[in-house]
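Below are structures written as structure tokens.
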Structure I
Amino acid sequence: MRRALLLTAVAVAAGCGGSEAPKLTPLQEQGPLGKGAKQVWFYAARGKPRSLVIFLHGYGGPVEETPKNHVAWVKHLAAEGSDVVYPRYEVGVSTNPYSDIDTALASARRRLGNPHVPVVVIGYSRGGRLATDYSAWLAAHGHEPRLALLVYPAVHAPGERLISLRNLDSKLRVAMMVGDQDKDVDGSGARVILARLELADFPASRIKLMVVKSTHTFKATHLSVLGESPGARAEIWKPADKLIDSVR
């Protein structure tokens, strides 16, 4: 009788599924979940995830707020072993997007099975600026990421909330990519972020500045991160892969 009860209890527990996420198709876009600024899209890694990438878009209106402009790179990151989360985090421009990013991230992580893997924050343009502050936001809440990759980071807009970078500690690595033909931000965002990191006494040894160089077939302009040109794959995606691998 006791054995029968035990087997029944085991069967019920197995049938409940607990907090285990439903099986997702690797690389396939999922979402959006949520509404408005709390919307989020996500992609399951091919195979067992080795990292979780939070991808923060740039400023560009309703198209840039969706994965459309970056879907090729996002799927590449998933193919390389990262679960990828793409939060909308704003409708228009938000001056304080951090809690909306948190809400979107939590929704996606649950669906991805809450993987216990290193967290990487990748931001492009406006998202590059936010990636620094969101990393500090996460650190202040006990969840500091391992890497913040800022691709062509922009300068913060007037009125935007800035998070104290003193929340960061030496476990985080910060990498910045600056395009040699980027006439839109022209390295200005990187210079501001470097100054803020210096004021926060962030270790210079944990900062890497990378110049994305143009070739005869590729121009490292501000928009060169969009799409999936061979130049973008070689000059942006490949170095990013190496950085992510280094913190896994």
Structure II
Amino acid sequence: MNEPVLAARGLVKRYRSGERVLEVLEGLDVDVTAGESVAIVGDSGVGKSTLLHILGGLDLPDAGAVAFLGREMVTPRGGDLSEYRNRHVGFIFQFHHLLPEFTALENVEMPFRIGRRPGDPSGPAREMLMRLGLADRLTHRPGALSGGEQQRVAIARAVAAGPSVVLADEPTGNLDPATGASVFSLLRELQHERGFALIVATHSGRVAHGCDRVLRLTEGRLRPMAEGEALRYFSGGEAKETGVR
């Protein structure tokens, strides 16, 4: 078996609300290999977003660790995670989080500039936007773009700099079904071309079934879902609102 590009061991995450302590992750383990796509599903509030934030170094666990290519990067002790996030991880969110005062091209250039990478970032940024069908939208600001166009810009921003891992949190959740299917298809095409690992938190059966594996987050841990179980899960409408993402 190939060495995992991303490996989490014993992740624990707790939130305190007054006297109440909510343990969202309870010793969670997961391995993801290069080029693999993994869907994380589960009821609303079980901690899917929390898990992605920890895997990407946006948040720290209370216990456990995340290793990138065998090297611990995310631990309760913290440390400088900026290089890990900027060089190796791309993020896509349900709400695109584009900077409204910048053009589509400038938004995609942003990770290059923040990371102070050598060379002119406009070349790879422009190339990725054109690859995603946005050649005539390079100088448009987000407010002048449709929802699907904004999410394609967000995908370009996540992928253009060549990350090893892309973390997508409900990437089609704010789009109509047809646009969502188109956006996810483009994301999977880019993954096949570039070989990054893709981890998607989703409520969409279409998105989950389009991934190599489906894992369900329940009771603070991940467990694999067989195809038949996944079909029943999505057809049964099991998702419940519980307040923690």
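Computed values, structure above
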item: Among I, II, structure where P(r) over Cα pairs in 10 Å bins from 0, in percent as derived comes to 7, 31, 36, 21, 4, 0; result: II
item: For 15.8 (mean count of other Cβ atoms within 10 Å over residues 64-71, calculated) the corresponding structure among I, II; result: II
item: Top of I, II by distance in nm of label points 7 Å out along Cα→Cβ at positions 128 and 152, largest first; result: II
item: Which entry (I, II) yields the derived value 14.6 for Kirkwood radius over Cα pairs in Å, for residues 48-175 alone; result: I
item: Read-out distance in nm of label points 7 Å out along Cα→Cβ at positions 72 and 88, computed value 1.4, structure in I, II; result: II
item: Ranking I, II by relative contact order in percent (Cα under 8 Å, 6 or more apart), the structure that comes out highest; result: II
item: Structures I, II, by mean count of other Cβ atoms within 10 Å over residues 104-111: label with the highest value; result: II
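Just so you know, all these numbers are worked out from the coordinates, no wet-lab data involved. Note that the structure is a prediction, hence the values are computed from the model and not measured. Cβ atoms are built from the backbone, for glycine too; each structure is taken alone.
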